[in-house]
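In structure tokens below, several structures.
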Structure 1
Amino acid sequence: MNTPERFSNLPDYAFPRLRKLLHGTEPGGEVVDMTIGEPRHGMPGFVAPVVAQTVDEFAKYPPNEGTPELKAAISGWISRRYGVSLDPETRVMALNGTREGLFNACLALCPERAANGDTPTVLIPNPFYQVYAVAAVAAGAEPVFVPATAETGFLPDFASLPEDVLARAEIAYLCSPSNPQGAVADALYWRELIGMAEGYGFRIFADECYSEVYRNAPPPGVLQVAAEMGADPEKIVSFHSLSKRSNLPGLRSGFVASGPANMAEIKRLRAYAGAPMPLPLQRVAELAWCDEAHVEESRALYARKYAIADEIFAAWPEYTPPQGGFFLWLKVDDSEQATLKLWRETGVKVLPGAYLGREVAGVNPGAGYIRVAMVTKDTDELQDGLTRLRDCLAG
């Protein structure tokens, strides 16, 4: 199968589809953009000084896997956050954000054939972050979309899949806290999924980029639970980012952590196809992983946003307060119609949930929802936008 054929069945990415939906329609009020998950809280104060102090390092080729100092900072953060000690040289690698890692790790680790000789499957929550499906298709695997609905606690029930699908599984993607629903996988969920991974022989790709944006207790991480179980570290691949944690989406900085054998394969592909972060940006990332004060300040602002949303949508049908992340996943009759109505009548811009899901057996689990990003720096703007949204769609 050549590349055009392989990708021909993929729908357009969510944001080009949104632009087409709204094209030609004027906003019905002052625009409040709640579409993209781009944090707008203040950046850490050390960013500009560090870049200024290290600007001469733009003249150097950066280390492909991350500087020793950055890898040590990442390993130290993992130890403080999850109580897990990982060798920074063999167990972690810096990334240009998690999207790069989520895609390239699938190419590096998904075999051309499953153990039984059939086409491998890649298990994907539905709805989902769209890079998961593109990575599966690029690797020549069959993407299998697993509904993550209110009935399953907005997390995929992988155990409900047919035996033959699980027998061919090579990778299972899971985002916790989840995008778009804000559901958190607890320790029991992780233990059961890790048990399945060891039993069926697949790897868990844990997208944990929202791990530091939460309501109450810190979400348990896959590295933490796997270590407590004594699980095979090669079954676990964890991805983290500074985009959400540190309000640095433009830094394009994250990391991947796994077992030494997995990391060797990921690094080998990175040597040929990866683009390392410029050195001044690696210096910023090093400090960001070592500092928690700016993270706590940002999380306190999100706590106020949760409270605002809970109050405004207290009477909203089937309102489920997010336990983590910064999205609201609001029930509507039709996601496209609701999005268009909001834009036309209020100027509030949201994302149709249907654009984040895939239709399986005639059902798209995102079609009856809209995703609302609570990323504004100003809580007054947030309150105004959410109030307009509620009054428009509840009327």
Structure 2
Amino acid sequence: MRYKILLIEQDGSSLRVLKRVIGKANLDVVVATSLTEAKIIFDQSTPESFLCAVVDYYLPDAEHGEAIDFAISSFVPVIVITSQTDQDVRERILSKAVVDYIPKSNAQIFDYLSRLLTRLDKNKNVGVLVVGGNTKNRNEISTLLGRHNFLTYQANSTENALSTLQKHAHIKLMICDQNIPASTGVDLVAQVRRRYDKEQLSIIGASDKNEAALLASFIKSGANDYLRKPYCHEEFFCRVLQNVEYVEQIELIKKTANMDYLTGIGNRRHFFAQVGDIMGRKPDSMSLALIDLDHFKSINDTYGHDFGDLVLKETAKLMKKHFQSACISRFGGEEFCVFMHGVSQQDAFQKLDDFRQAVSERTFKRKSQRVQCTLSVGLAHTSNAKLETLLGQADELLYQAKANGRNQVVT
């Protein structure tokens, strides 16, 4: 679903720039230059179609933030922009249930707004667990997180927290109060860290005690960060976003390191790590296939490397479809590898032959160019061989498939 942003802004120059920023975030912009126009737009739309509203604090018919109240009452998250930097205006804005406010005098306003809009969309799939404290405190934190579209969960004990983390893999952050029945926040952090490292889950410790020793205890037990209560709205969100983005950045680095840049499937390094882990558990049966696209060099030479890249990417897509429960990898060039475990030799052969046939029947298209391609497969099967042995056997069988005329699976 492509979301819309309701932009309520009356200044022409700001309006032009803001429309470009929102457009770059791949979001549609609906513009109102007054509160009256905004109300008409809402009468003709459903609030669910809006990701949020970006609202100027001052408008000709809403001089004191009335447009903010209207958007909030319409159940739309609100980001406030303002040229007024007075402390009383800031406090008035932050007393409302807004996502954030951005002073127009800030030179980084547009970069920050773009990042914030992207986050509001991303956060719909990010879980945050709030643990400990009293029910009122947990509800207040969950309400704040809800403004940023996070999926929130609550736990009032160590057992509930551990159970919730196990059930919901999309939880990227845990906010843990020091006060937990029959335990402490510091003890819970230590327990969680035995199961989840900092690359999987960020943890923010929280307490109303102004003790440096408690802060140190949280950090030493494995927390990433610490919040002293009471905290201000802006500090809370800065720490939350920073810690969520830390986990996401690590995930991105790992994904980039393990992925083949062209096809989007695993690379050779990731394949060896993944398969080595599976073989270490000693499965009953293992099948490894080396797959090579036939006469691929002639495709590059005749149609160009761009077309060759297209063939590789489309072949990888077909592999994802045919081998959903297997380990697949691009080994380099036009060579791919598939590893299956717990599958009989006959079933492995049939899966690979179905894939071979699907590729041979596929027409690869680019502009006016049309090409059909075949592939050859060497399939090795075992119950106890080492990975290096399987690879060697599959390589010999692939050579036989080529020598026997290509477009076949040899096992």
| To which of 1, 2 does the computed value -12500 (helix-only ellipticity at 222 nm (-39500 (n - 2.57) for each DSSP H run of 4 or more, over all residues; to 500)) belong? | 1
| Cα extents along the principal axes in Å, for residues 160-215 alone was computed and gave 37, 19, 17; which structure, 1, 2, did it come from? | 1
| task | Check the numbers for relative contact order in percent (Cα under 8 Å, 6 or more apart) across 1, 2 and tell me which is largest. | result | 1
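For which of 1, 2 does FRET efficiency 1/(1 + (r/R0)^6) of positions 80 and 184 (r between Cβ atoms, R0 = 41 Å, to 0.05), calculated from the coordinates, equal 1.00?
Of the options listed, only 1 reproduces it.
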| Read-out P(r) over Cα pairs in 10 Å bins from 0, in percent, computed value 4, 18, 19, 17, 18, 15, 7, 1, 0, structure in 1, 2 | 2
| query | Quick one: FRET efficiency 1/(1 + (r/R0)^6) of positions 24 and 200 (r between Cβ atoms, R0 = 30 Å, to 0.05) came out at 0.45 when computed from one of 1, 2, so which one is it? | reply | 2
| query | distance in nm of label points 7 Å out along Cα→Cβ at positions 264 and 376 was computed and gave 3.0; which structure, 1, 2, did it come from? | reply | 2
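Thinking only about FRET efficiency 1/(1 + (r/R0)^6) of positions 208 and 288 (r between Cβ atoms, R0 = 35 Å, to 0.05), which of 1, 2 has the largest value?
Once FRET efficiency 1/(1 + (r/R0)^6) of positions 208 and 288 (r between Cβ atoms, R0 = 35 Å, to 0.05) is tallied for 1, 2, the winner is 1.
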| task | Check the numbers for distance in nm of label points 7 Å out along Cα→Cβ at positions 64 and 152 across 1, 2 and tell me which is largest. | result | 1
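Coordinate-derived values only; no laboratory data. Predicted model, so just to flag it, every value in this text is computed and none were measured. Cβ atoms are built from the backbone, for glycine too; each structure is taken alone.
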